[in-house]
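These are the structures in question, set out in turn.
No value in this document is a laboratory result; all are computed from the given coordinates. Every value quoted in this text rests on a predicted model; they were computed, and no experiment measured them. Cβ atoms are built from the backbone, for glycine too; each structure is taken alone.
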Structure 1
């Protein structure tokens, strides 16, 4: 059976996926509210369990981003992470290989020598500096929806990032921000039944920074599928 020819729509979507990446250095330039609103409206088309649409987000702009950045850095310096959802228990096999590959690429692009733990720690703290981004986002779900609420929020996060890329806006989803939900609930006045899924930094990329030039690899489609014909 021959493959169906690609269409302009599929070509455009493929190009969008290729252009999106996790940005780790931003320009201070704000994204205008009208553009952010358009991105949000597109992301709202995300499918969800029983159309529950569990995602609720907080987005900072202007001085609020700087207040959040400063408060986050101070909090992290004095507190261990306590995420609402446990981090992976273990990376093993191919998952460990992929994680290492990504880490080595990041450190090489940032000029960090292997084994330099001090420099690695400084790079890790860039998460809480929001990589210099003018906007931060906190994504939450209703605690009663359990794993399916988290799954739906993940789909929404992906669609937000793709929609942002279509407007020339760069982003990075951050588990690091989601690791401090007590701070998030206190800082933004979130109710206890809103669980923090992740954070995000977004804005316009600083293309001159080497840390924005590496791209992660992807497994071939045949490596992730099992065909059943009978």
Structure 2
């Protein structure tokens, strides 16, 4: 049977997070029964210092057959965490998302179905309704990045930061080549994959009730440096392909 692993990072989650994760994972398993795939879960504890009770991780492993938990003590960032989870995944296909499963079950099912049908990478692409649900600053930031990806980076997909993607073994190999530890690993992944594996955009929608975390200035400063690094690498590649 085809195997699909869902991989999520965990950093200082909210109270009773494991109960919500188990419920949403099992709901997706039922929703995706038509895929005829064995679906399991990998949770990566990214050096959490809050609500990381070992009993919570044990509950996940007890409630979800073949679930894995990856631990390390130092917080490194979402990109680093997902690389550890993808490295630990031995499935045929791999789906990365956030611990609160922020996209609808239909969106997750579309992503999984497309990657199983076409291979390569299935990348979530958020529609304009997404911007009605996010804070103004995050909306401006996301739209600005999408403009840069279209007009400066000339990327085939401009929604790099949609946190829902799936990929096959070829995509996995590219994902493990990324080096950015925090949020712009998504952009780095798609840039590295461009021209190497098929990248298919898939329309996705947020589920109701998603709560967005704040984007602090420290994060913006770090990601600003990462963005300049990717811009320089892109320019260098265009000069010396």
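If Rg and Dmax of the Cα atoms in Å, for residues 9-48 alone is calculated from each of 1, 2, which structure is the one that comes out at 12.2, 36?
This value belongs to structure 2.
Given structures 1, 2, which gives the highest value for distance in nm of label points 7 Å out along Cα→Cβ at positions 121 and 185?
Values: 1: 2.9; 2: 1.3.
Going through 1, 2 one by one, distance in nm of label points 7 Å out along Cα→Cβ at positions 121 and 185 peaks for structure 1.
Which one of 1, 2 has distance in nm of label points 7 Å out along Cα→Cβ at positions 25 and 41, as calculated from the coordinates, equal to 0.4?
Values: 1: 3.5; 2: 0.4.
Of the structures listed, the value fits 2.
Looking just at FRET efficiency 1/(1 + (r/R0)^6) of positions 17 and 73 (r between Cβ atoms, R0 = 30 Å, to 0.05), which of the labels 1, 2 belongs to the structure with the highest value? Working shown, then result.
Numbers: 1: 0.40; 2: 0.95.
Sorting by FRET efficiency 1/(1 + (r/R0)^6) of positions 17 and 73 (r between Cβ atoms, R0 = 30 Å, to 0.05) in descending order puts 2 first.
For relative contact order in percent (Cα under 8 Å, 6 or more apart), which of the structures 1, 2 scores highest? Walk me through the numbers before you get to the answer.
On the way: 1: 36; 2: 22.
Biggest value here belongs to 1.
1, 2: which one has Cα extents along the principal axes in Å, as calculated, at 53, 39, 34? Provide the component values of the computation, followed by the final result.
On the way: 1: 59, 46, 37; 2: 53, 39, 34.
Derived from 2, not from the others.
Suppose semi-axes √(5λ) of the Cα gyration tensor in Å, for residues 89-192 alone works out to 22, 17, 13; of 1, 2, which structure was it derived from? Write out the running numbers ahead of the final one.
Working: 1: 27, 18, 17; 2: 22, 17, 13.
Here the read-out was taken from 2.
Which one of 1, 2 has distance in nm of label points 7 Å out along Cα→Cβ at positions 81 and 145, as calculated from the coordinates, equal to 2.3? Mind showing how you got there, number by number?
On the way: 1: 2.3; 2: 1.6.
Only one of 1, 2 returns 2.3 for distance in nm of label points 7 Å out along Cα→Cβ at positions 81 and 145, namely 1.
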